[in-house]
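Undergrad: Listed next: structures, encoded as structure tokens.
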Structure I
Amino acid sequence: MELVIQNAGMTDFWGIEDGYRLISEAGFTGIDWNWGPIWDKEKLIKKKEIPYCIFDEPFEKVLEVYQPELDTMRRYGLWPMQAHAPSPAYVPGFAEATEFALRTYRTAIKMCDYAKVRWLVIHGSSLNVENRLDTKETMRSRNYRLFESLIPDLLETDVVVCLENLFSRYRDQIMEGTCSVAEEAVEYIDRLNEKAGKKCFAFCLDTGHLNVLGKNPKTFIHTLGSRIEILHLHDNRGWNDDHLAPYTGSIIWKDVLDALKEVGYNGNLSFETFRQMELTRLDREVVPIWLRTIHDIGEVFRKKLEA
């Protein structure tokens, strides 16, 4: 059970060398690998234009860009344990966006396989209430087509794509997104794995998303059970996806940990706390303190789950 943290917010601010050094000195051994601003969302969503993306290049060129980062991680005793693909894969009225996303996801799978990253999080699309032609059924069909399209690539590797419990916003209202209902997530994963003929899909439990939707973590975790293979651990105050360190929001962490222990979770503990590390607001001297604090909370979590 390794202690893992996102490189997002660290390496893009401090640079590859200092960012990974600071993470390593805090005691973490794993990285939730975020590949930086992979594509221009504004161009994709608003302008409906295909943006430049390094993952749309030949794989040899991708390695030229990311091999130095991998080497730096390993030099500091870190290993990429999980990764996160960019989103969205669906833009209403712009079918080319999905084909573009699929090309980059296939490269992401290849990169994970190359770097020995076991789990890759890919977001499904959620119901778009502003698109009057969209329904729950069209959304579900769209997601199944997306994930099923990746099965041939996954069958050639040991990479597992993880679906995540999502939420969306419409004006000032927080709404349920894809896999925010536990039973729906179970159906997605089981059906996709049956289609693949082996385990190619699992679940990433996002504690912050549970909290903004007011979900009962015990019920949700027990419903997903062993399908939960990775975590996005972070806190918030219940009305915004703040990505704070545990115990700085309103999540009752005892309920989360008790449920994870009851379902036999023995995976890594990965913290998605990048907004706690708003580095433009922190003095340089404070950064190691926050990192160490998050790490030490992880140590407490690990002891409770392994007891």
Structure II
Amino acid sequence: MNDHEIRLAAFDWLSRQVDIRGDVLPWALLTWGFEHKGQQIPLLSQQGIFKPKVLELPISIRTSPKGPYDDGFGPDGLLQYRYRGTDPNHRDNKGLREAMKSQTPLAYFHGISSGRYLAIWPVYIVGDDPDALTFKVAVDDAQAALRARAADYVAEYDVTARREYVTALVRRRVHQRSFREKVLRAYRQQCALCRLRHDELLDAAHIVPDREEGPPIVRNGLALCKLHHGAYDAFFLTVRPDYLVVVREDILKETDGTMLIHGLQKLDGRRIQLPREPVHRPDPELLARRYDQFSASMSF
């Protein structure tokens, strides 16, 4: 089978799965893979660098949520992907080196939680450091990469700049998805205020936002449904350091139907649903910082 054809089919299949399930996909789905011309082609296996039998070069790389390798983003913003083992000439490492030379696109699966992977494609191996036992990986825009492949000439600067930009966006997305998965799991997949359990309607809200140097940890998060996340961000309500909900005074005085009464006003003075594990419960110092902001907002 044609290598490029199979990779395009794999990326197309991933795109369809993400449209259906979101961009965090289950292990079982990825290890089963997709059918192409009567042959089943998995996209993952227990090996971090995976090559299906029908291909000469790897089709994917994977970072486990609690794996043995310290993959992460380096100072240059690119993903630092660890070699398999310590032998630079291991066949898996050689496979990625060949993919780098030919600029063959791969998929990258970043472990968000046990059995759940953020799917990112296409990625390219753009650097090799045998002393540090790492490859450098850049993410590209799928449509732009296809256009570039079809073009007679594309300036190297244009490709590098585009990949740096897309990789930076993906780095942010990795953080957001990881934070969301951990927070929702800690809150048992339910809104801390109203107990709504539909994942599609749940968010992980930062107590102290990223832009204010809020730490990307569960203790800086609340699992909130989209209604209560919006109300929280808009300072319609907040959570005190003793875990009681406070609704803004003017909102309590409004008369605007049952949604306002049951969705917001009746929450005032209630204790939020907390994670079972004390280590995951909201940090009272961060809640106090947010409460001060809430109080200041009411003075205007």
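Undergrad: Once FRET efficiency 1/(1 + (r/R0)^6) of positions 4 and 244 (r between Cβ atoms, R0 = 25 Å, to 0.05) is calculated for every structure in I, II, which label goes with the largest value? Present the calculation step by step, with values, prior to reporting the outcome.
TA: Details: I: 0.90; II: 0.00.
Between I, II, the highest calculated value is found for I.
Undergrad: Matching task: -0.69, -0.95, -1.10 is the computed value of log10 I(q)/I(0) by the Debye sum over Cα atoms at q = 0.12, 0.16, 0.19 Å⁻¹, for residues 84-235 alone. Pick the structure from I, II. Don't skip to the end; give the middle numbers.
TA: On the way: I: -0.49, -0.89, -1.25; II: -0.69, -0.95, -1.10.
Of the structures listed, the value fits II.
Undergrad: Going by Cα Rg over 2.2 N^0.38 Å, for residues 28-171 alone, which of structures I, II comes out largest?
TA: Values: I: 1.10; II: 1.03.
Evaluating Cα Rg over 2.2 N^0.38 Å, for residues 28-171 alone on every structure, the highest lands on I.
Undergrad: Looking just at relative contact order in percent (Cα under 8 Å, 6 or more apart), which of the labels I, II belongs to the structure with the highest value? Don't skip to the answer; put the middle values down first.
TA: Details: I: 17; II: 11.
Max of relative contact order in percent (Cα under 8 Å, 6 or more apart): I.
Undergrad: Out of I, II, which structure matches -11500 when helix-only ellipticity at 222 nm (-39500 (n - 2.57) for each DSSP H run of 4 or more, over all residues; to 500) is calculated?
TA: Values: I: -13500; II: -11500.
Matching structure: II.
Undergrad: Tell me which of I, II gives 30, 46, 23, 2 when you compute P(r) over Cα pairs in 20 Å bins from 0, in percent. Walk me through the numbers before you get to the answer.
TA: Numbers: I: 33, 62, 5; II: 30, 46, 23, 2.
Here the read-out was taken from II.
Undergrad: Among the shown structures I, II, from which was the value 14.6 of mean count of other Cβ atoms within 10 Å over residues 20-27 calculated?
TA: On the way: I: 19.2; II: 14.6.
Checking each candidate, the match is II.
Values quoted throughout were computed directly from the atomic coordinates according to the rules given, and no laboratory measurement underlies them. Because the structure is a prediction, the values reported are computed rather than measured. Cβ atoms are built from the backbone, for glycine too; each structure is taken alone.
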